[in-house]
1. Can you spot which of I, II the value 18.5 was calculated from, given it is mean count of other Cβ atoms within 10 Å over residues 13-20?
2. Identify the structure, out of I, II, from whose coordinates helix-only ellipticity at 222 nm (-39500 (n - 2.57) for each DSSP H run of 4 or more, over all residues; to 500) was calculated to give -16000.
3. For which of the structures I, II does the calculation of FRET efficiency 1/(1 + (r/R0)^6) of positions 37 and 141 (r between Cβ atoms, R0 = 35 Å, to 0.05) return 0.80?
4. Figure out for me which of the structures I, II the number 40 belongs to, where percent of Cα pairs over 22 Å apart was derived from the coordinates.
5. Of structures I, II, which gives 3.3 when distance in nm of label points 7 Å out along Cα→Cβ at positions 85 and 133 is computed from the coordinates?
6. Which structure, out of I, II, was distance in nm of label points 7 Å out along Cα→Cβ at positions 61 and 93 calculated from, if the result is 3.6?
7. For distance in nm of label points 7 Å out along Cα→Cβ at positions 109 and 125, the calculated result is 2.0, so let me know which of I, II that is.
Structure I
Amino acid sequence: MMKYAIDDDGKNGKVSLQKEIRHIQNFIEINQLRFDGRLQIFFEASGVSEKHQIMPLVLITFVENAFKYGELLDKNSPVTINLEMRNDEMFFSTFNKIRLGPTEESEGIGIANTEKRLSLVYLNNYWLNIHHQHPHYEMKLYLNLAYSE
């Protein structure tokens, strides 16, 4: 994971979407090891090809958020992470039940910083929708990967 974070092999500040997906899978696997495989996580990616490039470390922010605040052990309400590519359009979503009780303290800047990064690189070719209605949290991100600065 550290190698991914410092690796600089991207074109114009971009990395392969496949590489970003591997980073998410590694994050999930490490956390599964920490919790003896008890985490209820469903991750699916479809339609991704070698040509797809993305700004690095964008998607992981949303995954980390789901892990940080989500109920990870509920078999009836697993954390769900989906990524679907349709041509050059990426649809990414997370859905989780909000964990009751104490959570990690946060300054709330991760999502805000990610949205600023998205607006700089993807201009008007993205949208981010966050829906927080107790007891669930849902995030949907659309990116047109054909357009970016």
Structure II
Amino acid sequence: MEKQRRHLTIKQILANRTITTQSELASAMRKEGFKTTQATLSRDMKELGIAWVYTPSGAKYMLSPEQEEERLTTLIGFEIEKIEANESMVLIKTLPGRAQGVAEIIDHLHLPSVLGTLAGDNTVFVLPRSIKTIRETISALRDILEKTKQV
């Protein structure tokens, strides 16, 4: 579980900041409470498919987009405790402090039945595209959890 949390934190850092060196990433990880060695960080970056990419604003580390969906679905299941719904909305309970990360991952997956998410500390409201797609939305989210259990 520690590795998955570390990977999720790395992904969140790269999504929110420009990181140009491994030492910058290590420093950001320390601020998030992770004490990682350079060797561990290098392995994590390789496993996550992080690449050194040249962009118009300069070179930086970025996640490989083609493998992103698979990695996201793997990580999200470790953060979710339960999924419930009524006739108009889906509610996801997460580990404390993880709801925003889960909501961001759900948004990034671009599930066809999901219009958007709203997150608190440990609760995510998932707004389906239509009340007719509630079952499809729940099914898609539960499929993600099942894939996680198989990993």
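1. Numbers: I: 18.5; II: 14.6.
Label of the source structure: I.
2. Working: I: -9500; II: -16000.
The structure behind it is II.
3. Values: I: 0.80; II: 0.50.
Here the read-out was taken from I.
4. On the way: I: 40; II: 43.
Among I, II, the structure yielding 40 for percent of Cα pairs over 22 Å apart is I.
5. Working: I: 3.3; II: 1.1.
Value 3.3 for distance in nm of label points 7 Å out along Cα→Cβ at positions 85 and 133 corresponds to I out of I, II.
6. On the way: I: 2.1; II: 3.6.
Among I, II, the structure yielding 3.6 for distance in nm of label points 7 Å out along Cα→Cβ at positions 61 and 93 is II.
7. Details: I: 2.9; II: 2.0.
Of the structures listed, the value fits II.
FYI, it's all coordinate maths here, none of it is from the lab. Everything quoted here is computed from the prediction, not taken from an experiment. Cβ atoms are built from the backbone, for glycine too; each structure is taken alone.
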